[in-house]
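Chemist: Once you scroll down, you'll see the structures, which are given as structure tokens.
Here, each number is a calculation from the coordinates, and none is a lab measurement. Here the structure is a predicted model, which is why all the values come from computation and not from measurement. Cβ atoms are built from the backbone, for glycine too; each structure is taken alone.
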Structure 1
Amino acid sequence: MPDIMTFEEIFSRLESRKREPDFPAACQREFWEKIPGGTKKNFIAEAEKAAREPVPFLSALDYMKFVRTGNRIDYENPYFKRRRLMASLALGEAAEYKGRFLDPLVEMVWQILSEPVWCLPAHQHLGEELLPGPEEWVVDLFAAQTAKVLADLLRLLGPELEKTYAPLVARIRYEICHRALEPAEKLTDETCWWYAGTNNWSVWCCCSLCSAAIEVWENDHERLARFLHKHMIPCKRFFDNYPPDGGCNEGPCYWEVSVGMLMDALDMFQRRLGGFEAWFRDPKLKAMVEYLPRMNLCGAWFLNFSDAEAKLSNPPLGRFLSYGRRTGCPAMVALAADFPAAGPDRTGQGNRTANAVDAAMAALTADFSGAPPRKFNAADFWPDLQVWIARQFPEAPEMGLVCALKGGHNRQSHNHLDLGHFTLFDRNRPVIIDVGRGTYDRTCFSGARYTLWNLNSEGHNAPRFDGVDQGLGIEFDTKMTGDEANAVCDLTRAYKEENGVSSCVRKVFLDREKGRVTLQDSAAFAGKKHITINFYTPEEPKDVGAETLLLGPVRMTCRGIAVQSAAPEERADAKLRTLWGSLRRITLSLEAENAASWEIVFEEV
């Protein structure tokens, strides 16, 4: 198992090793002149568009909405847009190199430096206060990432900005230190929850902070060494907390800012310090990287669960390629080189926010040639994570059925009450889905989280007994096995004792030859129970009867349980409708005493 370096070793390496640049600066014109013309035109066009945009306004009233109403997006949208526009202007200037975008870039930077805080209102923990006080520097994901993206700006255009706007460059360095690095120096296990390495915050914050520190404190090796050592510790804890199968319980889209951020941090440490080869050779790290391509169901669709989404939005493919090559993972290399719906220049900016410069440069410097062809497994099973995926045609999964079953426990990061949830795709179309989360607001991360229909058991398709949700806690878990064509999930411990369920087992069978998936449930319980199952689908149910209905390309047949209703799901918000279109809820039900079993067959038509 790899370990982190001591302070003394880091200091020695800083003293003796020349800093390796993160990416070519704008002044390295030989590199920029070799960029394909289409990519360069795109950068310039995006910069021209950004230069015409007014600086997005950040309102105190919008900041206060989080405390008053739980609304996050009215403040977050312009906050993130500022950083994206800054990146577009910077990349356009580096591509064109005529000074045309420097003034609008400086204006955007000036406004970001003038923000009262860089921490989002959802992360500021104000209690009953509506606004933060002076110098309440909370180091959240996006305060840390703002520090990084400003440091990346200096890496890209530092000499050009220094020539005309030297005081601004000095202020960038000052604000990075004052708002992010100096507060982070004071963090301890007692004062900072994410320092424990428990979820994506740990590596996301540490990667961003260390990247900024390397840029700002390059001439103070002792301070930089202490900072890097301090923030390697959460990265190591994060790695140690991961299960041997490499499964990310936050779901695929959060993988990018969990394992992806760990990989970015290790790559950064390797460039500046060297000596991290053992990390990249570690088999668990390779399993953690392989998770993402294995989670690719078919086409652009990934298995979504918890708060993750079913498609990756504009992923940083240059980074993905690096992860695969660093760890010897050909499946990740192939995914990066042949990602569905990727643009020709692959310069995606990544998850949600502000790493556009770094992500774009990773794509520009990547060599996507020589990648192996995509290969899918007939089945993938994570015994620790307890997730199973099976594909009818692994050589071309978008041509047939793909099914999945999720187990685990009900205290996972970004948890939903979703144990036993079943997912089905056919010919690259979603048929039975995990609806997923909607737009984040205060309720999503509060004590009322599981009042949200799409996060609790009502929004998932494991059996419900008398309408009662699964239990919340690590003790509410499953036992699951999976092979090439079958999965078995024992759900007994997912239910509260007072629910009276003494046994509940879900089985899934994939018949590749017949194009059929069979879902079998059996349960034992005390007394009479009203049992319901809610399936959610973007397909319009047709030929609806008590036993059968048609869902697009799939016929669904019920045995031992009846179709109660097939109705539009009106509770889906705009975010969910954007992904899935119109949603429908199919409810199955039966009344039974002491025990029951039933099966649902999905067959291609």
Structure 2
Amino acid sequence: MGSSHERPDLRPPVLSWLRGYRRTWLRGDVLAGVTITAYLIPQVMAYAEVAGVPAAVGLSAAVGSLLAYALLGSSPQLSVGPESTTALMTAAALGSVPGIAGDRYGEFAAALALVVAGVCAVSWLGGLSFVSELLSRPVLVGYLTGIAAIMIVSQLGNLSGITVEADGFLPELAYVARHLDRADASTLAVGLVTLAGMLVLAALAPRAPVALIGMLTASAVVAWFDLEASGVAVIGSVPAGLATPGLPEVSVHDVLSLVPAALGVAFVGYTDNILTGRAFAHRREQRIDPRRELLALGAANLGAGLMHGFPVSSSGSRTAIGDAAGGRTQLTGLVTVAATVIAVLALRPVLEAFPTAALGAVVVYAAVRLIDLPEFRRLAHFRRSELLLALTTTAAVLVVGVLNGIVVAVGLSVFDLMRRVARPHDAVEGFVPGVPGMHDISDYAGAEPVPGLMIYRYDSPLFFANAENFRSRARAAVAESADPVRWFVLNTEAVVEVDITAADALETLRRELSERGVVFGLVRMKMDLRDELAPTGILERIGEQYLFPTLPTAVAAYRDWLRTHGAPSGDGC
């Protein structure tokens, strides 16, 4: 998964999913694409304003990025385009650059998208997708739950008619709670009835285009009863036409000045794409290619930049809506592109009549489907630390934001791994009557070690975090042995890697045991480990005759040694 020695995969994924396409998927992909379009248009217009560019720029950026991702992306469900985090980062990055105003601002926004594309392409070539391997299953579950909660709270204003003057999960929730008296009854009724209707319809007819039916029905009701006059807001004016593709007019110096900001945007966008894409792929027992996603994200930003847009990544809400509507392949993205172009050119009156309360209900409906309570129960039954990691991820996303929440979650995931690897299981191995091979003597009541021979296994790579733990537990095993230990042989089958700190600890243990007359040996050593230990000189000090390929050869060598040196005796080590 994205190690630096892998060759880049140059085959376009579009060929794979087109060859395996089934006719039965067409209905779901078309409905999903149309449904996403209805939500995408007002959403990306709003995100364009957040980024500091005209609303119509959001539509152009969406078309360019969706088209590129459909051709190169590995996730069948992921809906890319303008979204809140990258829009905010664009505004923050360009706001710190002096002298940008008017049309110049839009040129720099498009240039930033192109630089992000370049960062992603270089990362793809360099195999830097390993960052995705730090995102564990509990992180995915917790992240999606946090995103779902943010999606729900972000729509409270649309559902209630309250103008929310706050930003962030907790501030928005607190603001709405304090100003419930400002809620518009008609808007609230449209939103809640639309949401309830979609939930009921989804239960009765799971394959129905629930979100699209909900929006069209709500629009018809609002128009029929003239609820707009009663305060029910609709989308309103939708700009006509899209931008003409081209390069922004910026200098090389301008481009270089955007590199630091582009690095941050690329990291956030890629992390978000991987988290969302993997989460939805897991639900359908699919797999996305982390390395390919770097290239696809770069292509999406290239498309957005050439359409004079701004940096893009994936949208959890639009992805959830498409998945809920039955989208199965990347054709959903192509349908979204076509529907967006058609809607902007020919169906603007219909789009302008969509009530914002119904759109809010669609988002909440999709968000509810993201919360996977059975998965939380499964994590709890497996290991409490996994459940705690998922819950902490959710809390972090809600309290400190999506990016910082991901950083906190990855840090906790690595800490939990370090905690377990730093204190791994170890074993003294012996023979079990009637069971071939050698086994942990604590696992079998009748197991017996070979008298005088300690085969010791440490079930972890050796590195700085567990080096001292390894040495102290190995010494304790020797001290607690019922029979005096004549030979100590380390079974290295689980020691797939060693660093210099651990190599020093291994040498210290060897020297301490040798000073007590205990022969030190290694067994089942892989060539990679041998290559790592060779420069330290420890293998020469041990001696080639005490490096054994298998456990039986180690036991046989010990028994041959006994014939020369006599049976075990003494009072231990």
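Chemist: When FRET efficiency 1/(1 + (r/R0)^6) of positions 137 and 417 (r between Cβ atoms, R0 = 30 Å, to 0.05) is calculated for each of the structures 1, 2, which structure yields the highest value?
Modeler: Greatest value across 1, 2: structure 2.
Chemist: Where is mean count of other Cβ atoms within 10 Å over residues 433-440 largest, in which of 1, 2?
Modeler: Largest one: structure 1.
Chemist: Can you say which of 1, 2 returns 3.7 when distance in nm of label points 7 Å out along Cα→Cβ at positions 297 and 369 is computed?
Modeler: 1
Chemist: Out of 1, 2, which structure matches -12000 when helix-only ellipticity at 222 nm (-39500 (n - 2.57) for each DSSP H run of 4 or more, over all residues; to 500) is calculated?
Modeler: On the way: 1: -12000; 2: -19500.
Here the read-out was taken from 1.
Chemist: 0.99 is what came out when Rg/Rh (Cα atoms, Kirkwood Rh) was calculated for one structure; which of 1, 2 is it?
Modeler: The read-out comes from structure 1.
Chemist: 21 is what came out when relative contact order in percent (Cα under 8 Å, 6 or more apart) was calculated for one structure; which of 1, 2 is it?
Modeler: 2
Chemist: A follow-up question, please. If distance in nm of label points 7 Å out along Cα→Cβ at positions 73 and 529 is calculated from each of 1, 2, which structure is the one that comes out at 3.7?
Modeler: 1
Chemist: When distance in nm of label points 7 Å out along Cα→Cβ at positions 321 and 457 is calculated, the result is 4.8; to which of the structures 1, 2 does this value belong?
Modeler: Clearly, the read-out refers to 1.
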